[in-house]
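What follows draws every value from the coordinates through simple rules; no lab data is involved. From a predicted model like this one, the values you see are computed outputs, not experimental measurements. Cβ atoms are built from the backbone, for glycine too; each structure is taken alone.
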Structure P
Amino acid sequence: MQTTGDAVSGTAAPTRPASTDSWWRSGLLYQIYVRSFADSDGDGVGDLRGILGRLDYLAWLGIDGIWLSPVTPSPNADWGYDVADYCAIDPQYGTLADLDELVTAANSRGMHVLIDLVPNHTSDQHSWFVESRSSRDAQRRDFYVWVDPKPDGSPPNNWVGCFGGPAWTLDPATGQYYLHNFLPEQPDLNWWCEDVRTAFDDIVRFWWDRGVAGFRIDVCNMIVKDARLRDNPPATQDDPFIMQMFGQRPEYTSNRPEVHAVLKHWRRLADEYDPPRVLLGETNVEALETLASFYGDGTDELSLAFNFPFLESPFEAGPLRDIVEKTEELLPAGSWPVWTGSNHDVSRLATRWAAGEPRKARLALLMLLTLRGTPVLYQGDEIGLTDVELAHEEILDPVGLRFWPAYQGRDPQRTPMPWTAEAHGGFTSPGSTPWLRGGDPTRCNVGDQRDDPESVLRFVREAVSLRRRCPDLTSGDYRSLLSPSGSWAWRRGPSTVVALNLSDDPIEMTFPSPPGHIALSTHGARDGGGLGVGIALQPWEGVVVALDE
């Protein structure tokens with residue numbers, strides 16, 4: 001069945017372009033899960049020198065900034081997100097000199113380096129916590145949240161951890177509970193303690209002074225908890241599934257108003273640098289109104305805040321369009337959206353959105369690269385890499401181990417990057433054993449796709465190139481357009497239209513005036529074709545249309 005629709009008449013007022021320009025507004029970010037990107041020394045673990053060896057590939061692809069997962073020392077209870085030293089490099093990844101060389105080499109290719117900052121918690125092996133738990137009178141006791149048991153010996157409140165189980169562990173030596181919103185090996189810092197805030201001022205300056213361009217801030221909406229430690233209210237049937245699963249709303253453990261003062265302070269520090277450093281927040285919130293609040297007035301809080309409702313949306317025109325339009329409506333003037341379809345914690349877009357179909361992966365990637373905002377690709381997105389199905393005995397993620405078989409955890413999207421069709425995908429030397437098993441590299445790898453003009457990789461490179469050449473796609477406003485059911489269309493700036501058919505049926509869209517040509521299609525044979533009054537989009541096809549002036 002075919003449907004028709006007018007793809008030029010607007011349905012929403014255009015958004016305002018950003019008031020200032022920064023490299024990350026017009027740029028493309030690329031997330032590197034360091035452990036699984038490229039292994040330079042054959043120990044089966046990715047490292048900084050492995051990234052150095054792949055910088056030319058990233059420059060060829062058109063990347064402007066790379067975000068590294070944690071490279072600081074860690075015992076790996078949560079694979080780097082349990083930090084044992086904030087101002088050093090874990091030897092398995094290299095040295096500070098390697099990091100400095102990576103920053104310099106990336107800068108010489110026009111790329112910037114961001115690293116992960118984990119301010120909510122440390123490892124229980126961090127020197128701060130070792131001292132803190134040594135006695136109730138320890139100098140750094142207040143660096144963490146220590147509370148007496150209730151009279152019956154139970155935890156001080158009903159808070160549960162994000163990985164399941166109570167958020168409190170009793171320390172027998174001192175007779176108090178400590179707070180951990182993740183694993184017991186990840187004690188939460190006490191952000192009501194001024195000494196913690198001062199310590200982090202030194203940490204952020206340490207990295208920014210080395211030339212690091214900014215941070216992705218882990219669970220930045222959670223770092224401040226309710227000072228009174230009040231019980232979280234029970235979840236209801238109207239709450240999201242995750243809240244129902246844990247039985248409570250995280251009202252007193254997330255999104256506390258005091259967190260904004262911390263982020264505003266960091267933004268003031270970031271703006272002291274030239275160029276200003278970037279603050280990219282992991283803002284895993286359900287309400288878009290809450291998301292918008294993390295931008296402050298648009299210039300004084302986060303530079304970018306990840307949009308999890310978009311990331312977790314089904315790959316359907318209606319829900320995606322509604323989220324984008326509401327986001328555009330709510331964000332304060334001067335702020336800038338960020339869009340992504342995958343990350344190290346979320347199933348890859350090629351699996352979750354595209355069900356392994358390259359045509360759908362192309363469509364998803366075209367969407368990310370043409371919306372108003374900063375796109376973030378997760379390593380492998382550009383080749384349509386899918387999750388790897390792992391057996392229980394192969395799972396290393398503590399979340400997967402806890403909830404198996406209902407949930408495999410995060411390992412399926414953290415498997416090694418396949419560079420070639422050879423053993424281990426060229427991630428490590430053939431005789432080595434990768435830290436985590438990858439998929440079949442003969443089915444999907446960078447080398448084969450780089451030589452294939454019909455591949456997902458070559459399509460992404462063309463889309464990135466078009467984005468760089470077209471001011472409408474980097475800085476133009478967004479105007480939602482009328483389109484048939486199952487499709488989504490918008491206008492960027494004065495002369496560019498993007499139209500997506502997210503359905504199994506052909507769809508006709510009309511362009512009464514002005515006509516133009518197809519600048520890019522997910523069905524490449526149509527590139528450059530002229531348009532009359534309209535266009536027939538094939539199932540799961542997307543196009544960028546350059547309108548005649």
Structure Q
Amino acid sequence: MSKTSTPPTDLETLRHSTSHILAAAVLEMFPDAKLGIGPAIAEGFYYDFELPRSLIPEDLPLLEKKMKHLIKQNPKFEKYSEPIAEAEKFLKKINQNYKVELAADLKEKGETEASFYKTGTFVDLCAGPHIEKASDIKAFKLTKIAGSYWKGDSTRPQLQRIYGVVFGSEAELKDWETQQREAEKRDHRKLGKQLDLYTFHEEAPGSAFWHPRGKFIYDAVVSYMRSENTKRGYKEVMTPIVLSSELWKKSGHYDNFKNNMYFTNFEEREFAVKPMNCPGGCLMFGERIPSYRELPIKASEFGIVHRCELSGVLHGLLRVRQFTQDDAHVFCTPKQLTEEIEAIIDYTLDVYKHFGFKDFEMFIATRPEKSIGSDEVWEMATKALMNALENRKLKFKIKEGEGAFYGPKIEFNVKDALKRNWQLGTCQVDFSMPERFELNYVGEDGEKHRPVMLHRAIVGSLERFIGVFVEHTSGEFPAWIAPEQARLIPVAAEFNEACENFAKELREQGVRVEIDKSNDSLGKKVRNGEMLKIPYLLVVGEKEAKAKTVTVRERGVENQETLKLADFAAKLA
């Protein structure tokens with residue numbers, strides 16, 4: 001058996017190594033624990049375990065203490081390899097059945113050896129790499145406990161997952177903790193309740209109940225996107241929510257996306273609730289054969305879709321089972337492809353800037369293991385995406401194997417006010433679906449040709465976009481999209497009638513205004529308005545009622561000003 005050690009590398013390696021220290025600590029607390037996997041992830045790391053009892057939050061500080069004790073001993077991360085057969089024997093001997101299965105997976109892939117890492121007395125089947133010694137772990141924290149299924153399969157055993165974060169210094173950890181406290185204040189689920197936007201109920205898990213204020217924001221996003229679509233030559237369509245399984249088999253979703261779909265049977269036919277809008281778009285395009293002169297054909301759809309998501313991953317508006325996509329499908333000629341991708345890139349970034357996002361990051365997600373279409377077609381599609389981004393002088397990174405099953409895609413990410421990364425829109429190139437649906441257009445030569453299909457979503461899921469927007473703004477919406485732009489606050493009940501007249505005049509000028517006619521004190525009325533983060537609070541007393549003016553308290557502005565109604569409406573406009 002040969003031994004080697006891996007020098008320290010990047011943050012991902014540090015995260016992965018810390019997950020091993022976590023596993024060693026768990027085995028100290030639960031000697032009969034069965035180990036799953038413990039990878040580094042974008043936010044930190046996790047490790048999955050089968051344990052004799054359910055973990056509770058109070059277990060995390062105890063495990064952190066054990067981890068610190070192990071780190072203090074400063075064991076090295078030592079790598080060695082064993083023939084697969086020997087590895088399986090060893091893992092069976094120490095009763096690590098999940099690791100035995102992983103060793104068998106290696107054998108199926110044609111591997112002849114399995115690599116292990118030894119850290120003190122802890123040994124784990126692992127490909128690495130790892131840091132050189134445990135003392136390189138300077139600052140970490142265990143963050144939460146969750147459930148998970150072995151290999152992500154709901155038919156397999158349910159395990160317990162412990163998440164954590166690790167940083168290069170205590171200062172970085174403290175910065176992260178500060179950010180977490182700020183993120184907690186901005187949590188869209190809390191703000192949704194505080195601002196009376198939306199709620200969630202167990203009777204419809206993974207689906208939002210939109211209150212009037214939240215529905216206004218939802219409609220405002222749709223209205224804005226409709227207006228922008230019109231400017232750019234999109235025509236809106238609407239397709240059914242329930243379609244036969246024959247369609248999903250034809251599109252490839254039945255074979256490649258079935259586990260994420262809801263099915264029902266009626267009159268001896270199987271139907272599915274649509275998880276995507278594209279097959280319906282293909283049916284509509286295929287109703288006739290257009291001329292090349294009509295291309296590109298741009299069809300937009302605000303389509304309601306449903307996807308099976310495990311209850312453990314549902315998260316407010318950010319991870320749901322029912323959502324609306326600002327979807328569109330662009331059918332174009334191969335010659336038009338790069339130009340149309342560039343137009344989508346420009347459109348997407350314009351929208352994000354309009355909503356106050358300034359920092360963007362682009363990724364190209366390439367062919368996944370489960371996919372359809374030839375290598376040649378995938379290469380052509382991926383190259384078109386790269387060319388479009390390069391033509392726009394935009395940097396991008398590659399996400400290997402994370403494309404859709406029918407084609408590669410650009411993933412558009414935005415950074416919010418806390419510098420967190422959110423993936424929102426996508427632009428996907430698809431040569432396969434036009435082939436499957438035998439879609440054609442008549443070319444300049446009078447012959448039939450296959451169009452290329454671009455799948456485009458800019459805000460993506462409206463639910464997710466609004467959740468991100470709420471957290472980005474901390475619920476302090478710009479006046480143009482605020483459900484209640486202004487609130488009239490009478491100093492006393494005797495000024496209610498003046499406020500009614502003022503409200504009528506302001507509404508005629510397009511201002512969304514309400515009146516607080518409660519019996520609360522002036523101070524309480526102001527605090528109530530501030531709690532709802534209303535952009536403008538308009539105080540009306542005797543002086544204002546006589547002069548037809550309002551004393552304006554603007555959100556975030558210390559100084560007040562007194563304005564005539566027409567001047568306030570103009571200021572708002």
message = So if we calculate mean count of other Cβ atoms within 10 Å over residues 192-199 for every structure here (P, Q), which label has the highest result?
response = Q
query = Quick one: relative contact order in percent (Cα under 8 Å, 6 or more apart) came out at 17 when computed from one of P, Q, so which one is it?
reply = P
ask   = For which of the structures P, Q does the calculation of semi-axes √(5λ) of the Cα gyration tensor in Å return 40, 27, 23?
value = P
remark   = Value 29, 21, 13, calculated as semi-axes √(5λ) of the Cα gyration tensor in Å, for residues 312-463 alone from one of P, Q, is from structure P
inquiry  = Quick check on the output: 0.05 is FRET efficiency 1/(1 + (r/R0)^6) of positions 168 and 528 (r between Cβ atoms, R0 = 41 Å, to 0.05), derived from one of P, Q. Which one produced it?
reply    = P
key: Of the structures P, Q, the one that -7000 was derived from, the read-out being helix-only ellipticity at 222 nm (-39500 (n - 2.57) for each DSSP H run of 4 or more, over all residues; to 500)   = P
key: Source structure (of P, Q) for distance in nm of label points 7 Å out along Cα→Cβ at positions 472 and 520, computed value 1.3   = P
